[in-house]
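So, here come the structures, one by one.
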Structure P
Amino acid sequence: MAIPFLAPFWQLARRVEDIFKDVEQLMVGMKAMREQLSRLDRRVSALETREELLIEKTRTAAATAASGAVTTHLVDMSRRIGALEAGQVAQRRLPDS
């Protein structure tokens, strides 16, 4: 009968169907990977934004600390200069008395 003659075509049709199923699974997998990559991209962007904010806060803190240290040093120097000037004025007045 005709059934043995159709067997190779039937096998070919099943192989083509299997290929289509595999391609469909591959497409689903690729879609999932794209979604995951998109989520990762958003997370990396958020982390980069946080990193930039942290760097700016660190710079601000460093500038504030440096400014405080310089101010403290200048105040100390002003006191010492003031004390030296006061001592010189007192020494100048002593001989005149």
Structure Q
Amino acid sequence: MEELPDYHFNREEFVDVFREIFSDDEIIKIEMYCQGCKCFYNFLLYYKDDTYYIIHFDSGLIISWYKHLGRANTCNNEHFDIFSLKALLKELKEDIKDSD
């Protein structure tokens, strides 16, 4: 299996998009959901070996970061851009809201 590059997105842009969509408390909640392996309607939030994963069921897309938001962020789709990430995170926010 081919390894993904250490930084799919510019780290600062990656973090900025998260902070634009989610409050600090919501980001902490996302990290907790990952650590608890939380499943939503369209997403699985998962954590393993200090890496946080957001998995989108319909597309098979996987976004991850290591230890701290933005650090060594990866994506399994080389064409997925920062604008697509923003749309994906908005969808995740709605999924979380709908499950509360």
Structure R
Amino acid sequence: MTAHAIGPLAALWDGDLIAARAGGVKLVVVRVGDAVCAYEDRCAHLGVALSEGMLDGGVLTCSAHHWQYDATTGRGINPATACLVRFPVTITGGMIYVEVAP
């Protein structure tokens, strides 16, 4: 896996989500409290970009059909059987790095 710089941690506030790209992979990066998580930017339902959805109280909601995910684990809330593809995140020197396969 290769770590890719996404941007400064200071630019991603608590409750924010951003679209990013790392190693050719489209990502949605979210911050809930001190947790920063990165997922493939596609809903498990029909592949709609989750970065076009909303993050509210730790719940990531798809804009198309309102599927919901726990933003810190990627596990489905509605429906509970859904799951997002998660990528490792590290914070070094105030920068967010996401690891994706080359």
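None of the figures in this text is laboratory data; all of them are computed from the coordinates on show. Bear in mind that the values here come from a model prediction, so they are computed numbers and not experimental data. Cβ atoms are built from the backbone, for glycine too; each structure is taken alone.
A few comments on the model shown:
- Computing helix-only ellipticity at 222 nm (-39500 (n - 2.57) for each DSSP H run of 4 or more, over all residues; to 500) across structures P, Q, R gives 0 for structure R.
- Computed 15.5 for mean count of other Cβ atoms within 10 Å over residues 49-56 - originating structure among P, Q, R: Q
- For semi-axes √(5λ) of the Cα gyration tensor in Å computed as 92, 7, 4, the structure of P, Q, R it came from: P
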